[in-house]
Structure P
Amino acid sequence: MTATKRKKNTRMRAHTTHGWGSMKKRRGAGNRGGRGMAGTGKRAAQKKPTILKLFGNAYFGKKGFKTPKSKLKSKEKTINLSYIEIKIDKLATKKGDTFLVDLSKYDKVLAKGNLTNKFEITCKSFSKKAIEKIESAGGKAIKCS
């Protein structure tokens, strides 16, 4: 009387490869030769002419959904108060104890940073905090169109 031997696959449950080595050796796709575009001759060219003849050029390549674009960032050109303070010699001209800064090429002045000098800044728009900081330093925020 022979002993009944358990199947290998019952002993290999929870092992990724079921004891058959590398994943690519047995693809887990039954008798269909892989999944997706496997075996269509993408690397070995001998099948390509037949596939092209039967299905045309549309067979190869990517189709369907496009990868989602990252959220559109605002195209506003902004500048921080800290940058104005650092680049004071390039951006500003001095008139008495006040520095005049023309930022008409920028869309908005933001409030990051602190001001140690009086500034009279001309720009298209300002954030609320930026206006507060400019005025608390003794300056003015002038809106231009």
Structure Q
Amino acid sequence: MERLQQIIAAHASAEGPLLPILHDVQAEFGHVSEEAIRAIALALNLSRAEVHGVVSFYHDFHAEPDARPVLKLCRAEACQARGVEALAAGLPENPRVKVETVYCLGLCSVGPNAMVGSKVHARLDAAKLGALVEALA
């Protein structure tokens, strides 16, 4: 709870603090708990429903922790034109890795792309994507 209050305090005086607070809470704890939603709402003079609405709208925020590593696979138009749909269809299921769809990682000229943590992997083909998933598992 102390770390949560530190995160809130670090952003509370900024204009539009809700999203930066939520991103930091997600990064720190791996999820945005109901307790965090209540504390953020109280600190920012928002209703719990307003904060919950933002948390549930954005796919980056999760209500429950998930220990699996996340591979974010770009499925925007540029990556689609470069074959990401075929890569995604051929991706072997691995329950130890969470694959999430994102739309644009900003490297359209070198797609298809995926991101793990803050590292972007470009020019993916089936072998590279499969090796990336296996390395995460």
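Bear in mind that the values in this text are calculations on the coordinates, not laboratory data. A quick note: this is a predicted structure, and the numbers were derived from the prediction, not measured. Cβ atoms are built from the backbone, for glycine too; each structure is taken alone.
Some notes on this structure:
- Structure from which 19 was derived, relative contact order in percent (Cα under 8 Å, 6 or more apart), options P, Q: Q
- Which entry (P, Q) yields the derived value 2.5 for distance in nm of label points 7 Å out along Cα→Cβ at positions 36 and 124: Q
- Structure responsible for 0.90, with FRET efficiency 1/(1 + (r/R0)^6) of positions 4 and 68 (r between Cβ atoms, R0 = 35 Å, to 0.05) calculated and labels P, Q on offer: Q
- Winner on distance in nm of label points 7 Å out along Cα→Cβ at positions 60 and 84 once structures P, Q are ranked, highest first: P
- Among candidates P, Q, the computation of helix-only ellipticity at 222 nm (-39500 (n - 2.57) for each DSSP H run of 4 or more, over all residues; to 500) that gave -5000 used structure P.
- Comparison of P, Q - label where Kirkwood radius over Cα pairs in Å is highest: P
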